[in-house]
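Down below are the structures I want you to see.
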Structure P
Amino acid sequence: MRHAEVVNQTTAIQLTGLRKRFGSLIAVDGIDITVNTGEVVALLGPNGAGKSTTIDLALGLAHPTAGTATLFGADPREAITAGRVGAMLQGGALLAEMTVSQAVALVASVHKHPLSVAEALERARCSEIAKQKVSKLSGGQMQRARFAVAVVSNPDLLILDEPTAAMDVEARRVFWQSMQEFTDEGRTVVFATHYLDEADTYADRIIMLSAGQIVADGTPAEVKSVVSGRRIRAGFDFEWTAEIASELQSLPGVTSVEHRGEQLTIVSDDSDAALRALLSNHADVHDVEVTAHNMDDAFLALTQAAPSEESPGVGAQTRTGAIALAQNGARK
C-alpha cells in the first residue's frame with residue numbers, strides 16, 4: 001500500500017539555491033531543482049560535475065554551504081525516517097556475513113509499511129540469490145541487492161546513484177525492466193548515470209550538470225535538439241583531395257567534414273539539400289546513412305565548455321538558454 005499522504009503532495013524534491021563548498025572546491029554552485037511526483041529524472045554530467053554531491057545534499061547526508069533541500073516539503077531525514085524515500089548509493093554497504101534476504105529483512109524491520117521481503121527481492125530480480133551471502137556476490141549482483149534494500153521500504157521516491165555500474169548489458173536490461181514496474185505505479189525516480197543511453201531511453205527529463213551548475217534541463221528530445229543538424233555517413237570510391245574536401249565543405253548547411261579510409265562523414269544543418277548536392281556531384285557515393293545527433297553529441301556540446309572561473313554563471317545561463325529556445329521552438 002502506498003503512503004496515503006503522497007496523494008496531496010505534488011513536489012517530491014525541492015532544491016533552492018543549493019551550494020556546497022569543500023575548501024576551495026565548489027562542488028555544487030547555487031542550483032535550483034524541482035522534481036514533481038511521478039517524474040523519472042536523470043542526472044547527467046562528467047566526473048566531478050556535482051551529481052553525487054547533489055544527491056547527498058538532497059538526502060540530508062551532507063549539509064549545504066548555502067541553500068535548502070526538502071523532500072515532500074519536509075527535512076530530508078524526516079521523509080527518509082517515514083519510509084517515503086529509498087536510496088541506492090555508490091558507497092552503500094551491506095553486512096558481508098548476512099544473506100541477501102537477511103539484509104533486506106533487516107531494513108524492512110525498521111519501516112512502518114514495508115513491502116514483504118519476497119516482493120522486494122522479486123522486484124529487484126534477487127530471488128535466485130536470496131540465500132547467498134553478501135560477501136559472495138558479484139558486482140552486478142551486489143547492485144541488485146542494493147536495489148532490493150532501497151525498495152523494501154515501499155518508498156514514494158527512489159534516488160539512485162549509478163545504479164547499473166558493474167552490470168553487464170543483459171543485467172542492465174533486466175534492471176530497467178524492474179525499474180519500469182516501479183515507475184508505472186506513479187512513483188518518483190531520480191537517477192545519476194554515466195550511461196547516456198539509459199537517460200535517453202528511460203528518463204522523462206534530463207538535468208545535466210557541469211562544474212556544479214545546471215547546463216541543461218528538459219526532455220531527452222529537447223536536450224538533444226541543442227545540437228543542430230544531422231550526420232550524413234557514406235562510403236566513397238573517389239580519391240580524397242584538398243579540392244574534394246573544400247567542395248564538400250561548401251555543400252548546403254555543412255558545418256564539418258571528416259573522412260577515415262573510404263568512409264565520409266558530413267554534418268549539416270540542411271541535410272536534405274546537402275545530400276541531394278552530394279549525390280548529384282558524386283554518383284560513386286554509396287551506403288548512405290543519415291542520422292540525427294544523439295545524447296552523446298548533446299552531452300559533449302553542453303559540458304565541454306565549462307563555466308569559467310571569472311564568470312561562473314555565464315556559460316550555464318547561455319546553455320540553459322539554448323534549452324529554453326529549443327523548448328519554445330518545439331511548442332510553436
Structure Q
Amino acid sequence: MPAAERSGEPIADHELPVLFFDLGNYRRLLIAVSGGPDSMALLTLLYRWRVKQKSGPKLFSATVDHRLRPASRREAAAVTEYASRLKIPHGILVWQGKKPATGLQNAAREARYRLLVALAEKVEADAIVTAHTLDDQAETILMRMARGSGLSGLAGIRTKSARDGIVLLRPLLGVPKVRLIATLEESGIDYAEDSSNLDPRFTRPRLRRLASDLAAEGLGPERLAGIAGRIARADAALEAVADELQTAMGAGRKSNGGPTEFPNAMFFRVPDEIGIRLLGRAVQAAGDEGPVELGKLEALYESLKSARKAGAAVRRTLAGAVVGLDQERVTIARAPARAGRARQAR
C-alpha cells in the first residue's frame with residue numbers, strides 16, 4: 001500500500017486525473033452529498049478536478065434529508081451553502097411519509113436512491129456519483145459474509161453499476177476514509193457526523209468496532225477489498241461461461257415472464273455452480289416475487305439433481321416461478337397466481 005494511504009495524507013491535485021479518469025466520458029453528473037466527510041470530500045475533489053480540467057461534465061449535487069435526526073435539516077442546509085460557494089447547483093430531497101419500525105436503514109437506502117434517480121432524470125444527468133470508500137467496501141464484504149452471500153455478493157460494491165436506468169459511479173471505492181478526512185481538514189472544510197454511524201443497533205457500526213482487531217489479524221480494508229477483487233474476477237468468468245452454455249442449450253436470456261427450457265442431457269452435465277446460475281436466471285426471468293434467495297435456489301437445484309438420478313418427475317415453485325423436471329427437460333415458467341394474489345390483481 002502506498003505511504004500516502006498508510007499515513008492518511010490529503011489527496012493531491014496530481015492524483016485527480018487518475019481518480020476521476022472514467023468520469024470524463026459523461027456530460028452531466030449528479031453528486032450525492034450527505035454532509036458527512038466522505039461525500040463532502042467527493043464534492044470538493046470533483047470541483048477541484050473540474051477546475052483543473054477546464055472542461056468536462058457539468059456538476060450537480062443533492063442531499064437526501066431522511067428526516068430521521070433533528071440535525072438533518074441543518075446539515076442539508078450547510079451542504080447547500082458549500083455547494084453554492086463552489087457554484088455547483090444543489091437540491092435538498094426530503095424523504096416524506098411514515099418511517100418503518102423495522103428495516104429502517106434498508107428503507108432509507110431505497111428512498112435515497114429513488115429520490116436521487118428522480119432528480120438525475122430531471123436534470124438529465126448521465127450518472128449519479130456516490131462517495132463509497134475502501135472502508136465501506138470492507139464493511140459490505142463482512143456484512144455479506146455474515147448473511148451467507150454467494151460469489152456475486154462477496155465481490156463487494158462495484159465501481160460502476162446501474163439503478164433504474166441510471167449509471168451509479170463510485171470513484172472513491174479504493175480510497176481510505178482517513179485520506180478524505182485529511183483532505184477536508186487541510187482545507188478547513190467542515191463536515192457533519194451522523195450519530196447513527198455509532199449506533200450499535202445497526203450492523204455497520206458494530207463491524208466498525210471490530211475493524212482494528214480484524215486489521216491486526218491481517219483482515220484490514222485493503223486485504224478484504226483485494227479478496228473481493230479476486231472474487232469479482234471469478235464471478236465474471238463464471239457469468240461468461242453461463243452465458244455461453246445458456247446459448248448452447250437454446251435457452252437464451254428471457255425477458256420477465258418468459259419461460260425457459262433446458263435439455264437434461266446438457267443441464268446436468270455442467271458444474272453445479274453454473275447449473276445454479278442458469279436455474280437462478282430462469283427463475284428470476286419467469287417469476288414475479290422479487291430476487292431469488294440463494295439458499296432456496298441451491299436447495300431446489302439439489303432436489304432436481306436427486307430426482308433425476310431417481311428417475312422421478314418434479315414440480316416446485318420458487319419466487320413466483322414453477323420449475324418442472326421430466327425425463328427430457330427442466331422447464332421454468334411463471335407460476336399460476338395464488339388465490340389471494342389473483343383477487344388483489346382484479
Structure R
Amino acid sequence: MNKALPWVRHRDHQPAVAALIQIDGQLAADGADGVRVLGRPERATTDDRWHIGSDTKAITATMIARLVERHVMSFDDTLADSFPVFAKRMHPDYRKITVKQLLSHTAGLPQMNTNESVAAYVAAVRPAGSLHAQRIAMARRALALPPPFKSGEFKYSNLGYVIVGAIAEARTGKSWESLVQEEIFVPLGIKNAGFGAPGSAGAYDQPYGHREANSTLVPVDPSEPDSDNPAVIGPCGTINIALKDWALFAQDQLDGPTGHGKLLKESTYRLLQTSVTGGYALGWGVEFAPDGSPVRLTHAGSNGLWFAQIMLFPKRHTLILIATNSGSDAAEKMVHDLLYGLADHLKMVE
C-alpha cells in the first residue's frame with residue numbers, strides 16, 4: 001500500500017488518494033498519499049473525509065430497508081400509495097411503480113445523470129422551499145411526464161433515489177439526512193461523516209474536491225455553491241465519510257447475509273444484494289458465481305470533483321475502499337487500476 005498509492009498517484013497526476021483493505025473484519029492495510037488541496041502543503045490523511053458520490057446509494061437503500069423491517073413502508077409500496085396527494089396527476093405508467101423498482105433503477109425514470117439535467121430539475125423545484133418540499137416537487141414534476149424508458153429495464157437513475165428519499169421523508173416526518181444519521185450512522189458507530197463537500201471554508205482541514213479545467217485540476221472550496229451537487233439530490237449521492245467509518249458500513253454489509261449484521265435481518269441483506277436486472281441489486285452492482293452466490297459487490301461514485309469506489313468480496317470476507325479528491329477521467333482510471341491491482345494482489349479476482 002505504501003508503495004502503490006504514491007506510484008499510481010504520481011503516474012496519473014492526482015492531488016491525493018486514500019485506500020483501505022479489511023479482511024475477516026480486521027484492518028489489513030490503509031493509507032493516504034498526496035495533498036488535500038493542490039498548491040497547499042497540508043497532506044491528506046487516513047482520517048480525512050472523502051466525498052463518495054453515488055456510493056451513497058447503498059446507504060440510502062439500507063436505510064429504506066430499516067424502515068421496511070419496521071413496517072413504516074414496504075418495498076412493494078407503489079408511487080400512487082406513496083404520494084396520494086398527487087397520484088391522480090401522475091402519468092398512469094408510474095402509478096404502479098414500486099419502491100423496489102426505484103432502488104433497482106427499473107422504474108423507467110429519467111436518469112438525471114448530467115450537470116445540465118440536474119440543474120434543470122433543481123431550478124424548477126427550488127421555489128418549493130425546504131429540502132423535503134423540493135424533493136416532493138421533483139417527484140411531482142418527473143412523475144407527471146411519460147416515462148422515457150420501459151419499466152423493468154435497467155436504466156441507472158439518480159432521480160429514482162431522490163424520489164425514494166422523498167417517500168421515506170413523507171412516511172417518517174424526518175429528513176433523509178436525519179434518517180441516515182439515525183438508521184445507519186448511529187447504530188454502526190459512524191462519527192466521522194457528513195453531507196456535502198467536507199471541510200470548512202478556507203481552513204484546509206479536509207481535502208477539497210478538484211475540477212478539471214483546460215487540462216488543469218482546480219481546487220474547489222467547500223463554501224462554493226458548486227463544491228457539490230445540490231443538497232436536494234442528497235439521497236442519490238452527497239455523503240462524505242472517512243474510510244474507517246465507511247468500512248463500518250461495508251463490514252456490516254459483508255456480515256449481514258451470514259446472520260451477523262447489526263442493522264437488518266439476514267434475509268433483508270440478501271434481498272439488498274440480489275440482482276434485480278442488469279447486474280444491479282438495491283444500491284449495489286453484483287457479480288455472481290455459477291452457483292448464484294455473490295462473488296463481488298461494488299459501486300462507484302463521483303460528483304465531478306471526487307471519485308470513490310467500494311468493492312466487497314463476500315466469499316473472501318474482504319473489502320476494499322478507495323477515494324480521491326478529483327473527478328477527472330484520470331482519477332477514475334487511477335482508482336480503477338489501484339482497486340483491481342489490489343484485488344489481484346490479494347487473489348480476489350476470479
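One table, with the values for the structure above:
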{"quantity": "Distance in nm of label points 7 Å out along Cα→Cβ at positions 55 and 127 - highest-scoring structure of P, Q, R", "calculated": "R"}
{"quantity": "Which of P, Q, R leads on distance in nm of label points 7 Å out along Cα→Cβ at positions 63 and 183, largest value", "calculated": "P"}
{"quantity": "Test item: Kirkwood radius over Cα pairs in Å calculated as 20.4, pick one of P, Q, R", "calculated": "R"}
{"quantity": "Structures P, Q, R, by relative contact order in percent (Cα under 8 Å, 6 or more apart): label with the highest value", "calculated": "R"}
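Each value in this text was obtained by applying a stated rule to the coordinates, not by laboratory testing. Because the structure is predicted, anything quoted here is derived from the model rather than measured. Cβ atoms are built from the backbone, for glycine too; each structure is taken alone.
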